[in-house]
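In structure tokens below, several structures.
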Structure I
């Protein structure tokens, strides 16, 4: 993530950027499960590669994480990747953890029917 170790701290502020990038009224991004369905519809209007660009991918990961956080005991944790320089956002609790950026990347780049709401369902 371009924000590095600060990603978790600024994740909530990236909602407005996601709204702009996906052309969704910001008030519709209310951290509900239904709002993720709007996000799914919007990302399917873009070319797949566009969703992997930092200006879409970063706020998408942040928003998905914030929705999951609001409905679970999971919280952000930044972990240093094996390369020793890249910080990766994880959603963690005492008994489970999800490398959320990696999961979103895999979903967008490999799954034919990609869906961020499906990722959230796994985390819920």
Structure II
């Protein structure tokens, strides 16, 4: 099970990956800088994604919010986080698409403490469901 991470800021993506890997070295992160490529990956690997973290403003034609909407429409029910330094999405969007908000700048270990336990639960559910 993987964490899909959509972020076009190289330094932030390195901080995120360092935080998650220091909390749990077994975490597998798929990083994308472009919304279209992230969504293509999600479509091809929907059942292998334990959590999704999306920046709102990224390169390409699709924003993180559009990726979130399309991902829920594909049937993904796992944890999804929206993150941005610019603006918080409307509460109605977060509720409708079952997303949690993480305002930037975030504390490095707070990110790992919020996401990694949820990934572990998804991993256990997947293992239990497949046995």
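Out of I, II, which structure matches 2.0 when distance in nm of label points 7 Å out along Cα→Cβ at positions 4 and 92 is calculated? Structure I accounts for this read-out. Looking at structures I, II, which one was mean count of other Cβ atoms within 10 Å over residues 44-51 calculated from, given that it came out as 16.1? The value was obtained from structure II.
Values quoted throughout were computed directly from the atomic coordinates according to the rules given, and no laboratory measurement underlies them. Remember, predicted model here, so these are calculated numbers, not experimental data. Cβ atoms are built from the backbone, for glycine too; each structure is taken alone.
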